[in-house]
Structure 1
Amino acid sequence: MGYKIFLVFENFLMLLPKKIRKWFFTSLGILGFYLSAKYRKVSFDNLDFIFGDKLSYNEKTDITKYSFKNLLLNFHHIMELRHMSKDDLAKIIKIENIEAVEKVHKEGRAVIYVTTHYSSWELGGASLGAFVEPLVAVYRKMRNPTMQEWLLEGRSKFGNINLEKSKVIKPLIRHIKEKRASGILIDTNLNKREGIKVNFMGKEVSQTPTPAYLARKFNAAIIPVTIRTDDEDNYTLMIFDEIKVDKTDDEEADILKATQAQADWLGSLIEKEPKFWFWIHRRFKTDYPEIYAPKP
C-alpha cells in the first residue's frame, strides 16, 4: 500500500515542470544537511581524514552541503529515468572516449566497468546501458525492499541487469564468459575478508580486488567510467582508457597492481573535484573505525 502511495506521489511530481522537481529535491537535500548532524559529521570525518588542513572549514562545509544535495539529485534522476525515453536521455548526455570500449570489443573481450559514487551515478549507469552497452550491475541489498524495488526498476530501464552482491560471483563469471559487460563499484566500505590493501590518497585502505581478479582470469578489460556536470542539466559520461592487468607467475602481485591503479584513478578524480564524491557514507569504517567515533 505504501509503495502505491509513493508511486502516486511520483506521478504527481512528474506532472510538474522539471525546474520545480529539481528545486524540490535540491531543497530536500539542503534541508537534510541542516537537520542531519549525524551525516554532517560523517562527511567532515571523511574530509578531515583525507584532506586534513588542505581544505578550510568553509570548503569542507560547501562540499558536505553539496553531497547532501547531490544525493537527492540522484533520487531525482532515478525518478526521471523511470519516465524517460532513450531520446530524452540522449538530449542531456555527452559521451567521451567511447573508442576505448570499441577497441576492447574488436578484440572480442568483455568489459568490466569500474565506477564510483560520483556526481550523478544513476544517470551514469543508465547512460552506459542506453548508449554504450547493457551491463550487469552489482548492487548491495537495501534494508528497505520497497525503495530497492523502485531503484532497481529505474536502473534497469535501458537494459541493465541488477545482481545482488551476496550472490554475485557465479552469475558474474557466466556473463563475463559470454562477453557481456559488468559494472562494479570500487568505493564502498568492505569487511576485512573482501578487500586488499591499497594506497588511496595517502591512506592504506581496503578495496575490492574483484575487477582485477576477473579481468586477469577471463581476459576481460577493466575500464573506469564516471559522469560529471557543470550545470546539473547536462552531463558528460567519461570513459577512461583500459587499466591493464598483468598475467605473470605472481597472481597476487598482478591483482594488487591493477587494484592500486583503480584506486589511483579514483583518487585523481576526487583530488580534482572533491565535491562530486559521496562523502556522507562511512567509506573507511572497517580500516579506521576511530575516525567516526564521537568527538570528546
Structure 2
Amino acid sequence: MTAQIIDGKAISKRLRIGFRERVVKLVSQGVTPGLAVICVGDNPASKVYVGNKIKACEECGVHSFHHGFPDSASEADVLSDIRKLNADHKIHGILVQLPLPPHIDVRKILEAISVDKDVDGFHLYNVGGLVVGNTIFPPCTPYGVQLLLETTGIDVIGKNVVVVGASNIVGKPMALMLLQKEATVTVCHAKTRDLAQHTIIADILIVAAGKPGLIVPQMVKQGAIVIDVGINRLPDGRIVGDVDFEGVKKKASWITPVPGGVGPMTVTMLIENTLRSAERALHLRKEDDYQEWEAPLLKLHQPDIH
C-alpha cells in the first residue's frame, strides 16, 4: 500500500477562488475586507509567515496592513496599537504574530483583541466556544485540518482519532473540534507513557508535536489517515514534519506532506475568518449603521441553551 497524498496546496487554491468571489460581493456593498498583522521583533521565521499571509491577502483581494515593531517595543506600545485597530472600521481581522519577545505578556496581548476581530481564534470567548461548538472564529490550523479531512471525504464520526501534541494553538482545540464531530478522541503529550500504544489504534492520527521523525511506521495502524502538522527545519536546511513521511506513507491510506499539506490551509483559514468577520460587519451595518460596532459576536451568535 502507498498512501494517497492530501494536497493542501491544491485544496487551498480551490478555496481561495471562492474567497475572491466573496470579496467582490463585499466590495460591491461598500466593504473591503481588511486584515492587520502585528509583528514584534525580527524573528526570521515570523517574517516568512507574515510575508505568506500578506501574499495570500493580495491573492484574494483582502487589504493587509503590516504593523511592525522593534524588539524593544513595550507591551504598552502594542496594546495601544491593538486598541486603535479595534476601533478602526476598515480592519476586520487582527493577528499578532507569535512568538513575542519575553518581556511582553502574550495572554494580555491576545485578550486585548476585540472578539469581533479575533481571526486567529485565540480570544477566550472563541476558545471557550470550542467546548460548546459555538465558536465564530476557530483557530486556523485545526480549522484547516478539519477542512482537509472534509474536502477529502473523510468522515470522522465514531473514528478513533489520536492527537499527538496538546498545545493551546493546535492540539487542544483540534481535540475539541473533533469531539463536536462525534469522533472518539485521545490526546497525547510530552508526559504520555508509551506513545506507540495510543498511536497504533488510531484510525486518524494527527501529529502536532514539533519533533521531527517522532512517528515511525511501526507506530501507525495499517490504512490509517495521517495528518502531519509539524514544521521543522533540519540542520541541512530541509523542512520536514513530525512523521517519517517515506516510511509511514507505505502503511497509511492518506497522508499530508510537509511542506504542502496543513501549512497552506492555516493561511487559507485565516483569510476565511477575515472574510467571515467582514460579512458580519456588513450585517451589523445594515442592522444599525454600526451604532453597536463594539458589541461582541455574541450579539450575532447566541448559543442554543435548553
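Each value in this text was obtained by applying a stated rule to the coordinates, not by laboratory testing. Just so we're clear, the structure is a prediction, and the values are computed from it rather than from any experiment. Cβ atoms are built from the backbone, for glycine too; each structure is taken alone.
Assorted remarks:
- Comparison of 1, 2 - label where distance in nm of label points 7 Å out along Cα→Cβ at positions 16 and 248 is highest: 1
- For mean count of other Cβ atoms within 10 Å over residues 208-215 computed as 23.2, the structure of 1, 2 it came from: 1
- In this comparison of 1, 2, the computed figure -15500 for helix-only ellipticity at 222 nm (-39500 (n - 2.57) for each DSSP H run of 4 or more, over all residues; to 500) is attributed to 1.
- Test item: distance in nm of label points 7 Å out along Cα→Cβ at positions 152 and 168 calculated as 2.9, pick one of 1, 2: 2
- Looking across 1, 2, the calculation of distance in nm of label points 7 Å out along Cα→Cβ at positions 224 and 240 that yields 1.8 traces back to 2.
- Each of the structures 1, 2 was assessed by distance in nm of label points 7 Å out along Cα→Cβ at positions 216 and 264; the largest value belongs to 2.
- Computed 29, 26, 18 for semi-axes √(5λ) of the Cα gyration tensor in Å - originating structure among 1, 2: 1
- Of structures 1, 2, the largest value of FRET efficiency 1/(1 + (r/R0)^6) of positions 184 and 272 (r between Cβ atoms, R0 = 30 Å, to 0.05) belongs to 1.
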